[in-house]
Each structure stands twice: as structure tokens, then as C-alpha cells.
Structure I
């Protein structure tokens, strides 16, 4: 069942098992969230690999409200999840509340995954004063996106 795929995905994340997470994805998956935009295929799996590696045991993941229904174009899954961790060199505490939407292919793998959260709220926790003052601004949000993408590319380059 599709809801089992969602549960496996988050159980794998809670256990820092990025390969288990990536195994829930189809080869042509598309991932989007407010920071990482339009990651396709292995880039999506690599993002989770990077995040799991960086977490180093400092991550709690709690998932709730897992449900799957059909919208006429296929099965659509939803989940709410909360990630609690410390971010950056100052190890600022972050509690990120996220709503996820999934689409599945015929074999039950995830082909689309979209996470939605308030980037300004995240930046206030993760970045401190700059996030409080400028986290709402496209300038800072684009800086966060650029840094995250740069970090993903560095991670991928090291793996090759």
C-alpha cells in the first residue's frame, strides 16, 4: 500500500538510512521544497544522502497524518512531519513543521515529492538575527537556496 511507502520513507529518515529513502523513489522522481527546487532523479536521493550524513545522529523525525487517496490521475499521498535538529556552526535549534505531498507510479514508487514549510520561520530558527530580520526577503531566501545547492554539488563531487 502507498501509505506504507510513506511510512518507510520517514522511518528510513529517522534512522538516517538515506538508501532506504532513495529506494522509495522512482528513478525519475522530482522533488521540490522551499529550499531545494526541481531536484530530479539521483539529485533528489543525493539531497537526502547529504542531509542524513550531516545529521550525525542529531535528528528527530516524527510523521503523522499519513493518508493516500486517488485524485483521478493516480494515487496522491500526504503526510505531516516534524524535523528537530541543530543547524550550522552555532548549532541553533530548529523545529521544522512540514506538509508533504507525494504522487506514485504504477509500481508504488514515489515519482513526485513536494515538501511545504515556511522558509521565513525556518530561517528565524536556523540563522538567528539575519533570519529574523531578512528571512522574509527574496534576497535572503535566494541566498539560502544558492548555499544549499552549492552544498549539494560539493557533496556530489566528493562522492564521485
Structure II
């Protein structure tokens, strides 16, 4: 199962990719603390995420803070990202879905598979869920919404051929 943090789900929803993505996988797990970060907000993205939770495509699981307290001290992770890491370990996840730089560093150190929102767009394009112009537009939108460097943006654009 894929374990995700808040920001990447929001980015995917903003770029109108979340529903298509969730239709191509078995589901996503999020820690309860991640859901708490967004559940009372009224935006299109949050409504989309909450709708997918109601459908069962995104599952919310509680994880005790004792499982990630040490990670917070060792790395510059927020509670949500640390909980994602702990939930991944506890549930033996398939990969972590994140655009958080510190969580990505931890994934690299621990050799945990991870992916970012732009990579999701490229993968969906390669699965023929988007035509080229649509995929490029979604990447451009993500570039505008997220904290991507020009280099990262250009890399993912070059993957849409």
C-alpha cells in the first residue's frame, strides 16, 4: 500500500490528478494526524480528498506518536511526515508519496521507495491516462502550486515524450 502525507494529496487534487491516480492503484493510507491537518478546511482539494476517504480509496489509520518520536528528533520532520514514515514501516508499505524535502531525504537514507506528484503525472501519462498536452499542462500546474525547482520541472517535462 502507498502511504502519503497531506501536501502531495493536495497537489494531486489541485492538478486534477488525484481521482485518476486513485483509480489506478489499490489505495492510499494516511495517518490520522495527516487527516486532522486538513479535515476541517473547506477547499476543493480537501473536499476531493475527503470524498476519496468516504469511498474507501484513502484509508485513515491511527499511529501512536511513540512510533515516530525519535524520527522527529533525528530529522527535521513535522508530525505528519514522521507519522507517514512510521505508518509505512508499521504497515510494510509499498512506497511513500511525498513532496516534502526532509521526508525524501529520510527515504533516500533508509532506501525507502518514494514518489512525488510530478512523477505520478508522468506515470499516468505513460499509462495513457493523459494525452501529451494534458500531462504537460498538469506538470505546469504542479510547478506553479508546489516548491519544485526549474531543474526538477524540466526533468519531468522531458519524461513526457
Structure III
């Protein structure tokens, strides 16, 4: 915990599915999401988590993150505080060199959006880029999960 450094990419095809070693169902909500600070509650399969994130650096690569596992029943209760500020997705985990790439397939109002993230130890760290990774969207706020609850993918204008 501490500073989270990650790069975010769109995904070009579903090859990651055959390369993944793990698939998880995630349901998450936001108790607070303003001024770049978020308090998130998540249920990942049968485990609960609470996460606090600080504002992103100017380049979008890094920010403070604190996460703690909590009882799943407590997570379910806290999700009720989130109202409609909910995200549902499947997360695939794929080994790529010494890193793990997390690929999120969004459901509901964000169905059709597939985003991959890779966590790094430093902003300049090298990593292997599988051929299914597409355009880098690191720092583009509309791809933040906390923004997808406010402006879901189904409402986006098609890109030319």
C-alpha cells in the first residue's frame, strides 16, 4: 500500500482470456468520489474490501491507495450507501513477464468497455506489452471506474 503506479490501456481483442490464469467477478460502489479522492467498497468473488484513493498525479500514473479486506457482509451493507454509484465487471489476470495485467470487462451500462491495467514499481519501469493491448489511456479521467458511474460507456459518443 502507499503509492499506486499503473498504466491503463484499451484492449484490441479477447486473446487475454486464453492467456489468463484467473477470472473474478467484481461488484463495487463509491461512497465518496470527489476532488480526485475516492472511497470504494468492493466485493470480489466472496471477499469484501474498502479502498481509499487520493488524487492522481498530473500525468495520471500514480496516486495514494490504501486498501483493507473487510467481512463480505459488511461490504454488502456499505454498498447500500452507494446508491446507483455501482460498477460490475469481470477481471482477468494475465502474467506478462514479471508483471500481472488486470483486464476488466465491464457489465451493465459500461458493457462493451474492456480496459487493462498494469501496476509498476516506478513510473519509468519497463514492461512487456502483449499484442492485445491497444491505445494507452493512462490519465484519461473518463476511464476511471469512479467516473464510469457518472458517465457510463453507453452514453459516450463514438470515436472517429
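Derivation of every value follows stated rules applied to the coordinates shown; laboratory data play no part. All values reported here derive from a predicted model rather than from experimental measurement. Cβ atoms are built from the backbone, for glycine too; each structure is taken alone.
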Quiz item: Just checking, which of I, II, III has the largest value of distance in nm of label points 7 Å out along Cα→Cβ at positions 56 and 120?
Solution: I
Quiz prompt | relative contact order in percent (Cα under 8 Å, 6 or more apart) - structure with the largest value, from I, II, III | solution = III
Practice problem: Assign the value -17500, calculated as helix-only ellipticity at 222 nm (-39500 (n - 2.57) for each DSSP H run of 4 or more, over all residues; to 500), to the correct structure from I, II, III. | Solution: II
